[in-house]
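Every read-out reported here was derived from the displayed coordinates using simple, explicitly stated rules and does not represent laboratory data. Computed from a predicted model, the values in this text were never measured in an experiment. Cβ atoms are built from the backbone, for glycine too; each structure is taken alone.
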Structure P
Amino acid sequence: MVRIVIADDQRLMREGLQTILQLEDDMEIVGTAENGKEAYEAVGVHRPHIVLMDIKMPLMDGIESMKLIKRDYPKTIVLILTTFAEDKYIVNAMAGGANGFLLKDIAAERVVQTVREAMEGELLLPPAVAAKLASRINASDSYDFDEAKLRRMGLFFTDRERKIILLLIEGYSNKQIAVTLFMSEGTVRNYVSVIYSKIGTNDRRAAVGIMKELLQSDCR
């Protein structure tokens, strides 16, 4: 049985999702919440497999709530509910560990399918969200890097490596980078290994610190 918590400040949305999902024999709504604080508390009490989390809610927004959930209950799958695809929310949610996004105008059958795909470990990005991410990454050009510092350190990164570096700095996991850049996770791991080799460390936290120093000061 898939245990689900629904967090949305709109009662109609909560009840609509609850109605759709409770029709499935293998799904159970174990809790609902109307703000991020209640969502976090509901996860502690009910230990669901999945949380459907609205972004903009009172008291505590969905992203902050998700970060707490991922910190304290890291196996919990969090799908972000949204009616829009704004860059800052997408990036913050992905960096915070979101397992995917669910647009609120999605068809009922697709809601059920998305929950099932999430349970199988897929990272879920609707086309509108994926397009926003791709646009953000493609807009990141070499001016973000301190080219003089790169030359002094004898470092050279390809365009693809630079895009991966920017996502690593944002806090993306290898799986998230793979989905964002339309690559396999294995390919991303290979790229990350090459990047680590170039900067001289295998520690992700240390690598991110070094990579931040490679950016222009106004980009950090």
Structure Q
Amino acid sequence: MGSDGRRETRAYRSSRREAQARLTRRRVLDAARVMFLERGFAGSPMRMIAGRAGVSVPTVELLFGTKGRLLKAAIDVAIAGDDEPVPVLDRGWTEAAVKASTVEEFLVLVASVLGPAQQRSAGLVLAVFEAASTDPELAELAEQMTAQRATTAEWIIDQLTRRALLREECSRQEAIDTVWILMDPAVFDRLTRRRDWTLQQYERWFADSAGRLLIAGTTSPESAAIAKRSPT
């Protein structure tokens, strides 16, 4: 009983420390997200982030290393919606998307995931690109994020072409690049912040635009209605 009791106590203490560490990490990430959005990367020194999170600067550095890595971690959590270490394309929504039987169903599902992810992360991603010209660490991060978006766009095209043919004049690479630009966080930011689009408008626009631009024989609902009314 004695040795078992000690093992149980150590396991309990270890579990409690892990929970506390995770809670501290979340507090730092939340503080960093708010600071980066309010003040930008350059205007958010580690001491201010640490102060907002209620921890010391060494604690932040122990958890994340540099401010650039902290920003990257904040973006990863914002895109995914949680701090679970699971890549975006390995999450449950992709399984549902793969099972979609039509192009329309697939694109609507993708848009329903992309929209909220953009809403949570676009401002942070733009902070990376704005500071990349003067910060080598962020320049490298910007390249990584550009490549990650291309990987997601390629996955989307692979799934689309399992269900339908691309337009004859559209190569696979052009299709990937088209989705890549439709997913650009700057586009989301301009439409929702500058043109006052709702999240639902953006999601409809993404799904409709991807279908009309890429898939053979696809027209918008408005075009289809006009064609139906036109005399033969």
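Per-structure values
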quantity	calculated
Entry that produces 14 once relative contact order in percent (Cα under 8 Å, 6 or more apart) is calculated, selected from P, Q	P
For 3.1 (distance in nm of label points 7 Å out along Cα→Cβ at positions 165 and 205, calculated) the corresponding structure among P, Q	Q
When volume of the Cα convex hull per residue in Å³ is computed for each of P, Q, the largest belongs to	Q
FRET efficiency 1/(1 + (r/R0)^6) of positions 133 and 173 (r between Cβ atoms, R0 = 30 Å, to 0.05) from the coordinates reads 0.65; which among P, Q	Q
Of the structures P, Q, the one that -24500 was derived from, the read-out being helix-only ellipticity at 222 nm (-39500 (n - 2.57) for each DSSP H run of 4 or more, over all residues; to 500)	Q
Structure with the greatest value (metric FRET efficiency 1/(1 + (r/R0)^6) of positions 37 and 197 (r between Cβ atoms, R0 = 30 Å, to 0.05), set P, Q)	Q
